[in-house]
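For reference, the structures are reproduced in the following blocks.
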Structure 1
Amino acid sequence: MRRIAILGCGFVADLYMRSLAAMDGIEVALVYDHDAPRLDRFCAHWSLPSSGSLIEFLGSVPPGAVVLNLTNPSAHYELNRACLEAGHHVYSEKPLALEVSEAKELHALAAQRGLLLASAPCSVLGEAAQTLGHAIRTGTAGTPRAIYAELDDGFVPQAAYDKWLSETGAPWPADDEFRVGCTLEHAGYYLAWLISWFGSVRTVVAASAETIPDKTGSGPMAPDLSVATLFFENGPVTRLTCSTVAPHDHSIKVIGDKGVLRCNASWDNAAKVTYARRLTVRRRLMEHPFPSRVRLGNRTTHPKVKRWGAAAMNFMLGPAEMFDALEKDRPCRLSADFALHMTEVTLAMQKAGETSGAQAMTTRCDAMEPMPWAM
């Protein structure tokens, strides 16, 4: 039996549990959260065993289990480190840490202890991302020349987020989300896809700003808008935008020599991937107005999860990949190199401000091996 241990049972933890229901052969060994009432509600709802303290939790995680760190981002570095020091494989919600130096420490510690260290999001292992990656590799649209990716979530400060509750009643953590910022929270959804296809980003040229003042919560707020141009070592120039300001748009467009590949929903594992070939009609250059659907054929991909709220994602694809790598003694697709590099690129976008200019990345990772059903 593959076993996970859940650290933190806030808003996102229920999404992991719904995904777990779609996966065979994975069970929860134990759960801990410093909020005792919250822990009791979560464990009672899902019929799970709990730990009374962090020390007890770290000492009770079964050998070979994977700890899912689902705590608030400000606690990620400290708790990821504690788990690694206790000898446990770690799958961390994004970001891996809030500073590149801290992420590098975790990377080094995992290597020293011979442990797996992975980071969300795992939608890169999903059908939509893998289908688009397959279309790129096989030249459906020709050589990719540029990519435009958007992760805009609408004017969130005016949304009814006080009514956003998880299945077990955990509120959407608005204060924390605004302090951490949409870039750290969401850029990884497309960065993971991009890095998996093309490998390392060489240079980030970005700008970020807080455009909506007086949000709910205390303390300094993170930028609510970032725009980055990414220069890959072996890939096309890419523009990536994150905001909680602009109208909702989660599209990605791969512009090739022959036409445009597109996906409109990064948070849906089963989202359509389309191809619009380029043509000339009466001297006018255009993409075909009726794009064709790109498919992988009749291949069996992975268990799907029904939509809940804004997402239709199987959050357990990442931990399942870690277990598969451990059991087959092969490199994990969600490697520590991958997690570290994605963290550095994300932080470069988040902290760009107005005058940072071109930022050279100090970390590297290889492109990801496609899933067997997307080869």
Structure 2
Amino acid sequence: MADQDAQSPVGIEPPALPSIRWAGLPEGPAVVLLDQTRLPAEEVELLCTDVPALVRAIQTLAVRGAPLLGIAGAYGVALAAIRGDDMAEASGLLELARPTAVNLGYGVRRAAGAYWAALDRGEGARRAAAVALAEAEALHREDAEASRRMARYGLALLEELLPGGGHQLLTHCNSGALVSGGEGTAFAVALEAHRAGQLRRLWVDETRPLLQGARLTAYEAARNGMAYSLLTDNAAGSLFAAGEVDAVLIGADRIAADGSVANKVGSYPLAVLAQYHHVPFIVVAPTTTVDLQTPDGASIVVEQRPGREVTELTSSRIGVGGEAGGVPVAPLGTQAYNPAFDITPPELITAIVTEEGAVSPVTGVGLAELCARSSQVTIS
């Protein structure tokens, strides 16, 4: 990848995959992303030198995953501040780039709040921009630490629920280093099990229509030497019926106050299958993904993606980048239903694992207690 020696924030241990980093280039600052639309065929970095470029990267899924979007949003605010852009406009563009992932707005508001607070203290625009960047770097560090803690808590929960090891874990979409400042959320738990010699197999849902499981999770599993198998989404039921799934691990893009979870579409059917087959269904996400202002699942705004993602096969879906070259796979004029996420109610969830521990059974009271605990913890 290009520009390998550009700086990472002080105190951040670079993950195996540098999904995002800040670069102070001679020609000006940039948010540098590993372009996820080009994976697994190519590892190509995308330089975003202004907020509109970063917004396009978010909307085209060059960068994705709730925790990573929070980091991207915070770095975007810092980028706008250093460039001297209209901060209110830049923050608004970033926060609205994708509506469902709560971390994006959190990261934007956190860095922007630090910027405005510095101005209120009379520190001047240049100093305020530096403060915004420092806040983004702090969020990056915290997310990496949260990833490590979630992995440990998640493995401990698996050991409690499934004593003896040899786990066969099913996951959906991508929840590894490509969504995080560290090694991920749900995938990080599977990786921890692998390192402890307790992972027998990772079952990877392909995750239609954009194939994040096939392109991204399989890519990360291969890089880490994990035993894994890829399956079409509609093959999961046969795995459950054959007794080949010990637990389901997924991430989350937003968790409502009652414990309802928005995650990549296809997650809810897995929860139904898991309940029928008496298999634990575990959600792994940082407390920054919990949105106590959204009361329940019905209140979560679910992003609707373009229909062409379903009706066409584009080059970006097979990992060679670009927007052109769509090959129709349905008759011309076919209408498509393409929600990016679905909602899993709390009664179908065995546990929600965060960096502050696990909630089981999943209740609003338990989530609120974890969030309150998190706000009192300083991660260093």
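Read-outs: derived from the displayed coordinates by stated rules, not from any lab. These numbers were taken from a predicted model, which means no experiment stands behind them. Cβ atoms are built from the backbone, for glycine too; each structure is taken alone.
Some values worked out for this structure:
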read-out	value
For 20 (relative contact order in percent (Cα under 8 Å, 6 or more apart), calculated) the corresponding structure among 1, 2	1
If FRET efficiency 1/(1 + (r/R0)^6) of positions 104 and 128 (r between Cβ atoms, R0 = 30 Å, to 0.05) is computed and equals 0.90, the structure in 1, 2	2
Structure from which -9000 was derived, helix-only ellipticity at 222 nm (-39500 (n - 2.57) for each DSSP H run of 4 or more, over all residues; to 500), options 1, 2	1
Value 15.4, calculated as mean count of other Cβ atoms within 10 Å over residues 56-63, assigned to which of 1, 2	1
When mean count of other Cβ atoms within 10 Å over residues 144-151 is computed for each of 1, 2, the largest belongs to	2
Origin of the value 0.91, where Rg/Rh (Cα atoms, Kirkwood Rh), for residues 80-119 alone was derived from one of 1, 2	1
